[in-house]
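The structures come next, written out as structure tokens.
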Structure I
């Protein structure tokens, strides 16, 4: 499969958290930038910096692949600073030259990789430009950055031919001041760092739901600061995305979505409606903040009503059938043991339930004892148990506040 097929998902990963509603540089939520996938210079990180300098993934390849290729993608940070007529740094300039706002833009960088090569190093040049403004000037600057990718392939004993591929990405950019504040050090970082891997003549193995013959090998793999998932049409096994946050295998973009909102976990309809309510001045500031923010504002302003209607009421991942009869005895106050749809903690699975892929939280809490605090039905009729963990010292506080973990009826075992 070409990486182009997986590019839409990769771009959603890249843009996650890039600029959040209301899309203005002055909004408090946009003052802390680059929340995911940051790899900082090694010297700064090891001197006590709050961001790591490397990530490492271990994935499995079945068969005898003829070729394994990859792409490293990240934002190269470009600082946009504005100065008034006396060369003093200011947050914005407004005049005949329009509105200019100080902001860090993300320039997408893609490094092509041959993962049959043991080591790949790269360097990206610095860049600097100045634009005149009627009230001063606008400065743009990118620092030179460098990186190193190390690959290692190891055969694994299994029923079928199996190889473990280890990929390590390091930020090797020299650091002038190891004790600089994050705001300064981030200019030398890779942001929203992620990888795509493709095989020819072999198959990539799911690290979330591996086949029985590869489960032991998958359990022995360890990925740090990255989460590998299969991407593409469900069932395909030739392309993998290694993202800086947790996804399921075969993630998909909602077909009713009109475009990226830099918040892939949000509700498109809600964000579209809220963006439409911004004042003209707020929209002006958002457009001046970033070209991607300007696209979002323009899209919200021109979105046809039928597109909003498409977003309204969409629902997925519905379970067929009714609640299992033996579960109906459960009530508020009942003790249950939590279990996942696959793997640890699953006890006496119901053959009528439709299996679902398990997320990291399911696996983390599988086997723990909990107390049902509330029983709720979703809008589609699916029943959920709101629970608190019996061994959580903050359980009473969560119960008072109404903050629970939610499990379907087939994800708990009565005690």
Structure II
């Protein structure tokens, strides 16, 4: 199993190209099941989760291929993937595939919408809370699907097709909104999604579906209206930049000091997080092609945050921000309101010498002057990169184990950091 070795203490200087968003690419790939025509996705990140989803789609009969490299492309240039679901040969998504990645459960929506039936294993993924699928199944029921749970599988049936309906989510759910959108576009009549997630990745999915012929209004607001159509066609769509990767590298610069241009990203995708970074003392400016992040010799100021659905501070940047606050000049408070078990990185950050006290959904971080390098263990995708940020600023050498979590969500991380002066290397295999 691979591990990453980091020698801390280096400022980051240079440019980092931001990849396409994993959290946008996955639902876009799943949406290819809605049409018999080819969907071409550009700027798809090279991640293990993307490869796993290609295997899952292939199990349903989707013909997937990756275009070869073109002149000017580099290791950090995203893939172009062609997906064709002209022949859906199986409407079952088995446990051995779905259990490895939670988002793959969303195939239930396009399968029941287009094929009238789906049998999908209950999901796996990061162990950061229960994250039940009840709301996703409720959305399908509101559109006329009959749902049964049978032997660990969710079975959805709509032999006469889905019908438009009103879906009111009791709480904001990105997965539920993705599911509702993909089901509603082929439902007969009008569907209304209330308390919809407003995340940029939801807007990206809606934009792609509209290119395919869907009729959607209100994406990016809490009320989305969908006029169902009989069928969808193919399209070409570019995946939007990864706001979580953007925020992660911005926090790494704020932690270590330096001056880095984050290329190919957009500040509007994570404005709340950028505003918080400015409060910590970082300098952030918008360029023609991204964001420039600087921090001078002035220390890190403590800031209190609460994670919230978009446009608030994202839960997927909470662990990274906590790593930053471990060296703040004072005490900060971080409240996690999205997932009930997303403080697993605290124990590992403590191995660097961080002082963090937990009280329910609140983490109180008392900044320290110095972090010390240590061997640590990644527990989930975002927690693993928080350990990278801490290691970059720690004195001495750190080793991060279980980095397969990193490979699920961060493309070419060692190369991107190494190009900006970090001393970082991947070591293959167990010692």
Item to check | Source structure (of I, II) for distance in nm of label points 7 Å out along Cα→Cβ at positions 246 and 310, computed value 1.0 | outcome: II
Next on the checklist: To test your reading of the models, identify which of I, II gives 22 for relative contact order in percent (Cα under 8 Å, 6 or more apart) when calculated.
Outcome noted: II
Next on the checklist: Ranked on Kirkwood radius over Cα pairs in Å, for residues 214-253 alone, which label among I, II comes first with the largest value?
Outcome noted: II
Next on the checklist: Matching task: -8500 is the computed value of helix-only ellipticity at 222 nm (-39500 (n - 2.57) for each DSSP H run of 4 or more, over all residues; to 500). Pick the structure from I, II.
Outcome noted: II
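When Rg and Dmax of the Cα atoms in Å is computed for each of I, II, which one produces 21.6, 66? Walk me through the numbers on the way to the answer.
Values: I: 24.4, 76; II: 21.6, 66.
Corresponding structure: II.
Read the figures in this text as sums done on the coordinates, not as results from a lab. The structure presented is a predicted model; accordingly, all values stated were derived computationally and were not measured. Cβ atoms are built from the backbone, for glycine too; each structure is taken alone.
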